[in-house]
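Asker: Below, each structure is written out as structure tokens.
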Structure P
């Protein structure tokens, strides 16, 4: 567990706005004091009760998730399971993660996406955190017609793996600001695949690339492509178009 402050101010600002919908409505003085004893820089972005009496699910400003007793004297990091009598085992950590991802996908940043619409009836939608110089992002993008043909709408969010000072970040900004963003992004991936220099940059505009990157970090994206389903499930890595259609129940 990283007991450190978060990496960038951008991420902190996004995290605070994202978790504003999970307000700290109750008095959690003992929990907050317990966090301060671990590290004075650690703050709770959200605190929610779990089915285990006296135990709380806490998301920290480091991006970590922990469970802490209500008196602040015991905590652990890892997965929590509920083992009910006469029912199936429940992964509470996974359920919590799905919930937070669903909330993130409703944020203003997530709504600003490159959208490649389904052909004909839309049967499903997927959101993909992407980069322009990632081989498997390029491979997945080459199957766009096939994905759209299955009735799958593809929404792209930017995740420049090398960070916000990288050349890929600038290309993603250029793609957003282009007169035809989808075409520019398609060409950017193709040119990167073919080892060609980037296209000429359009005039700079307000863009969501940094916010996309921060959102990805908040929900646990560590590489690209990273695919988010409407259920909130995060699927890291490349999935072929036909396999994706099967997983979505289309084929």
Structure Q
């Protein structure tokens, strides 16, 4: 059991029982969770994210799997990032979008876009009620969370939920309109990450945290397209040597 000192006192961590991994189904996953009875505020979470933790709602966790280190926490050093040709094109093609910083609140329009995104990208069987419940896990009562909303004219086409930390932004989750060929050609997932990098620059924040990079998972491997990339391994952050493989676009974070 891990112990972490906070301004609210000692924070204890507990591991879950093994279960089937949602990203690599042939493996078992074990999670290390912070005590759910303790308040984890922005400053505490800012420290925990430096040790590879993420959040879902108010629950803070980190993979703690036996014999597997596939889930690698990654972050982009904002000052050093240089877009490639495809990323420059995605940036150029979306300059007609209006981006607004808002509170993380979800109405019918958000639920509709999120539901269609989940059906198209992840699980065709997900119901609208499940979508409403899942959206609540993007919010937090204690951490400084907000959303970037992207509009094409008056039409909401993408939402990025972010946590602002003293040292950077953490990308919680991005979802966008699917099924419209004109929207699909815009590479919104790529533009969403680029816009968060720009948001960090505007706020003079050095890091954009992208959650877990899983090279063997198509859903999570896209993060290797943003270079340079730092990874948390063996108790420290270090520059990773990325392969030349160009995985499919995605936007999911953890």
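Quick note: the coordinates plus some simple rules give every number you see, no bench work behind them. Just so you know, these numbers come straight off a predicted model, no measurement behind them. Cβ atoms are built from the backbone, for glycine too; each structure is taken alone.
Asker: P, Q: which one has FRET efficiency 1/(1 + (r/R0)^6) of positions 76 and 172 (r between Cβ atoms, R0 = 41 Å, to 0.05), as calculated, at 0.60?
Answerer: For FRET efficiency 1/(1 + (r/R0)^6) of positions 76 and 172 (r between Cβ atoms, R0 = 41 Å, to 0.05), the value 0.60 is produced by structure P.
Asker: Work out relative contact order in percent (Cα under 8 Å, 6 or more apart) for each of structures P, Q, then name the structure with the largest result.
Answerer: That would be structure Q.
Asker: Still on this structure, I have one more. Match the computed value -0.23, -0.71, -1.34 of log10 I(q)/I(0) by the Debye sum over Cα atoms at q = 0.07, 0.12, 0.16 Å⁻¹ to one of the structures P, Q, and report its label.
Answerer: Structure of origin is Q.
Asker: Out of P, Q, choose the structure whose coordinates give helix-only ellipticity at 222 nm (-39500 (n - 2.57) for each DSSP H run of 4 or more, over all residues; to 500) equal to -10500 when calculated.
Answerer: The structure behind it is P.
Asker: While we're looking at this one, here's another question. When you work out mean count of other Cβ atoms within 10 Å over residues 92-99 for each of the structures P, Q, which one comes out largest?
Answerer: Comparing P, Q, the top value of mean count of other Cβ atoms within 10 Å over residues 92-99 belongs to P.
Asker: Suppose mean count of other Cβ atoms within 10 Å over residues 212-219 works out to 23.8; of P, Q, which structure was it derived from?
Answerer: P
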